[in-house]
Structure P
Amino acid sequence: MIDQFINEHKLGSAFVNTANEYYIPLANRIALHQKDAKKTFCVGINGCQGSGKSTLGDFLGTYLYQIHALKVVILSLDDFYLDQQQRQQLASTVHPLFRTRGVPGTHNTGLMHQVLEKLSGAGNTLALPKFNKAADNPYPTDQWATVSPPADVVILEGWCWGVEAQSQADLRKPVNQLESLEDSDAAWRNYVNEQLYTHYQPLYKLMNYWLMLKAPDFSNVYNWRLEQEQKLAASLTTMAHSNVMNAAQIERFIQFYQRLTEHGLATLPTRCNEVFELDSKRTIIKHHLAAQLTGTSC
C-alpha cells in the first residue's frame, strides 16, 4: 500500500519511514477514536503552505479505507474559496487586497458548515466543492465529486484551519511590506480578523481531533510554495498556465499568509492533539502527542 501511495503522489523513498513511524500509528489512533465515538469523527489538520497537509490527509484517508474499511471524506479549506466575481465584490466594497484568495473572508464558510453537517447524517448524495487554482475559480458544479453520507471520518485541512483571531494590539503593527504599503490603515487585516472570529472559529468546534504540521518558521514557506507551483505547472497543458505564479508573484502572494501563519506557529501547538515538528526539508524531527480530545462530533 505504501509503495503504491508513493508512486501515485511522486514522493521520495524517505516517506516509507515517515509512514511507518508516524502516519500509520496516527491512522490507527484515529480509527480507534472513531470506533469509540460510534459516529462521524472529524479531524482538522493545520500546516503552512507546502508543509504536506494534503499528503498527510490523503495517506490517512487511503489507510483508513484500505486497512480499517472506514468511509473517509477528505476536504480542503482551499476548495471553499469564493470565485473571482465574489472576491472582486469584496475588493470593491471592503478592501482591494480581497481580490487575492487565501485569507479568512475569501472562503464560503456557510457552504463549509453545510457540508460538514451533512457528512455526519444520513441523507442524499452530497457534492463536494472543488477549486481550480490554475483558473482561480471553482470547478463547475457538475465536476464536483459526490459522496453518500454519513462518513465515518472527515478530514479537513487548511493553512489557517484552527488559527484563532488576534488581539487588536497585535493587529496594529504591519508584519511585512504588503501590509505596510497596501494596508497602512489596517482595514484589510482587521476585516480578516473579524471574519476569522465570527465565521471560522465556530466551525472549529465541529472538529474532534487536531493535528499540526509545524514548520520551523515562516522563512520556509517561499521554497515550499514554489515547489507547489512548479508541480501545478507540470501537471497542466501549456494553454492552462496563465494563472500559475512565477517566483516574484509567489514572493508577494505568501505575504498575504504571513501574519496568520506566524500567529498559528506561536499559538496552535499547545491546542492540538498531535504536533509533528518539521525541519526545512519537511522531515519530521519531533512528535508531540496530547492525551485529551477536543471539540464535539461533526
Structure Q
Amino acid sequence: MSGRVVHTRTGGPTGLDLYDRTARDAAATVIAHYSTSFGLACRLLGPRPRPHVRSIYALVRVADEVVDGPAAAAGLSPEATARVLDDLESETLAAIGRGFSANLVVHSFARTAQECGIGEDLIRPFFASMRTDLSTNRHDPASHDAYVYGSAEVVGLMCLQVFVNAGAEHPRTPSAALVDGARRLGAAFQDVNFLRDREHDSSALGRDYLGLDEGRSTRGEVLDRIDADLAAAAAAVPLLPADCRRAVTAAHDLFAELSARLRTASASAERVRVPDAVKVRLAARAWLGLPPRGARA
C-alpha cells in the first residue's frame, strides 16, 4: 500500500496511519500497566504532546525491564540479556532512520523522535546507563552522575523536545533554562526512586546507586540535593508551553511529596508511597493551574 492511507467501509484508517495509531496504543498500554502515577500525570498533558510522551516512556520502560529482572526470569544469561538490550538500541536507531519498526513500541518512539528531533545524542546515553546495570553494582559520585544523566536526565530532555516541537514544522532547540530544568527534574525523580527502592535494589539486585552503604553520602544529603533540583525545576515550569505545564507540575509535586515523606520515614521503613487520595489532590491542584510546590509566586 506504499504507506498511503486507505479507509475501511466504516471510515477507519488502514495502512501506515493505522499502524502508527496501533503503535501509539501499544505504548499507552505499557504505561497504563507499569505506572499509575505517570499515567495520571500524562492525562494532564494536552493532546499535542501526550502520545509522544507516552511513546518515550514506553520505550524507556521496556529497556528498564530488560535489565531489571524479567529477562533473567525468562532464563536469559547476563550475556544474552546484554545482547537483547544491544538489539533494542540498534533497532531503535535504525527505525528512526527508516521510519518503521516491526516492534510497535520502537515504532511509536521512532515516529516521535523523527517529529520532535530526538537524536542519538540522547538515545545512546540512555542505553549506556541501562547497560551499566548489567555490570556495575556499586557507584561512586562520578558513576552515579553519569548513570543519572543517561537514565533520567536525557529522558527529561527527550520529553522537552516533545514539549517544544510536537506539531511544529521543524524541530528547534529548547532554551538553556528549559534544558536545565528538564535535567534537574529528571535527576530528582531518579534520586527519589533510588531512596525509595534502596532496600530492593540492595537485597534483590545487589546495587547501591547512592553510596549510602559505604558511607559516602547520607540520606539527608541526598534529600537536600533532591529538593534543590526540584526547586530549580519548578522555576522552569512557567517557561513551558501551556499544554505541558499541568502535567509537569503534577509530576513535580508528586515527587516533592515523596521527598517530604522520605525525610520523616526511617531508613528501614517499607517503600514510601503517596496515598491515592493525595495523588488526586496534587493532580487537581495542577489542573487548576497552581504553580509547582516550592516555586516562587
Structure R
Amino acid sequence: MSKPGSAQHPVERGTVRSGSFELHYSIEGSGRPAIVIGSAVYYPRTFSDELRRSLRLVCVDHRGFAHSSQEAPASEYTLDILLADIERVREHLGLEDIIIIGHSAHGYLALEYAKKYPRHVSHVVMIGTGPSHSAAHTELNEQYWREAVCPERKAKQERDLELLPGEVAAAPEKRFITYCLRMGARSWYDPEFDATELWKGVHVNMTMFDYVYGEVFRDLDITKGLDALDIPVFLAMGRFDYLVAPYSAWQPYRAHFRDLTVRVFDRSGHTPQLEESRLFDAELLHWLGSRQRAS
C-alpha cells in the first residue's frame, strides 16, 4: 500500500456554520476543485500527494463528523439538509464547475448532490459504494463473504469481532469508528492493516450514522433522477471489498446512467484511493481528461 502525504502542499482550513453545526473543511493541492464529502480530518489522509498536484482537494465535514453546539435530533440529518450543507460550503468557497467525490456511503451524497445541483458539477466520483444499503444488497454482500473469502481472512474477522462488544460498551459514542476498525478484514486488501491512525482525532455524531445509514441510505433508490443526469460518473471498487455488495451488483443499474465508468482495483478493499493510490490516481485523472461535461 502506498502511503500518501501532504507535506508538499500547504493546507487551508476553515469552518462554515450551518445551524448548530460547524462544518470544517481543508483545502490542499492545485488544479481543478474537487469536493470530497465526509470528514475534513479522515479523508485528506486517504488521498495521495501526487493527486494533489492535479486536483485542489476540498475535504468537507458532513453533519455526522461535525461538532455541534447542541444535541441534534434525527430530523437535522435528512438527505436534503446534508446536500444543502455541501452547497453552502461550495457557495462559501466560491467554487464553480466542481468534481464531487464520495467514498463508501458518501458516494450516495455525491450522486444525489449532482442530481440536485447539476449546474455546479462537472464529474461525479464514487469510491467503494454499493448500489444501495438495502437488505437485499446486504445479503448479497454476506453471500460474497461466505463464498469468496479464504479461511484465514474469515478467522481474522472472527477474532476482531469478539472484541467489538466490549469496546462498544466502553465507549458507545465511538461505536462507528470502533466498528470500522474491527471490520478491517472486510475493509482492506491486507487484512492485518491497522487503520487507527486514519481515524485519529475524528469526531462522530452517532445519531446521524444511526439514522442516515440505518434508514436514509437503506431506503434510497439511486435510479431516481438518473435519466436527467447528464454528468459523467466514475465508480471505483476494490475486488477485496467485503463491506458493500460486490461490484457485480451494479450490473442492473448500469443502463440507468448516461455515462458510467466502472474500474475495479485488484489489490484493494474498500479504499482504493489509499491502497492502490498510484493506479487510482492514474485511472481517475485519465478519466477526467477523457470526459467533458456535456453542454
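Every number in this text was worked out from the coordinates using simple rules, so none of it is lab data. The structure displayed is predicted, hence computed values, not measured ones. Cβ atoms are built from the backbone, for glycine too; each structure is taken alone.
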**Complete:** Working back from 9.5 (mean projected area of the Cα convex hull in nm², for residues 20-163 alone, computed), options P, Q, R, answer is structure P
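Once mean count of other Cβ atoms within 10 Å over residues 124-131 is calculated for all of P, Q, R, which comes out largest? Don't jump to the answer; show the numbers that get you there.
On the way: P: 14.5; Q: 19.9; R: 25.9.
Structure R gives the largest value of mean count of other Cβ atoms within 10 Å over residues 124-131 among P, Q, R.
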**Asked** Thinking only about relative contact order in percent (Cα under 8 Å, 6 or more apart), which of P, Q, R has the largest value?
**Response** P
**Fill in**
Value 1.2, calculated as distance in nm of label points 7 Å out along Cα→Cβ at positions 148 and 188 from one of P, Q, R, is from structure Q
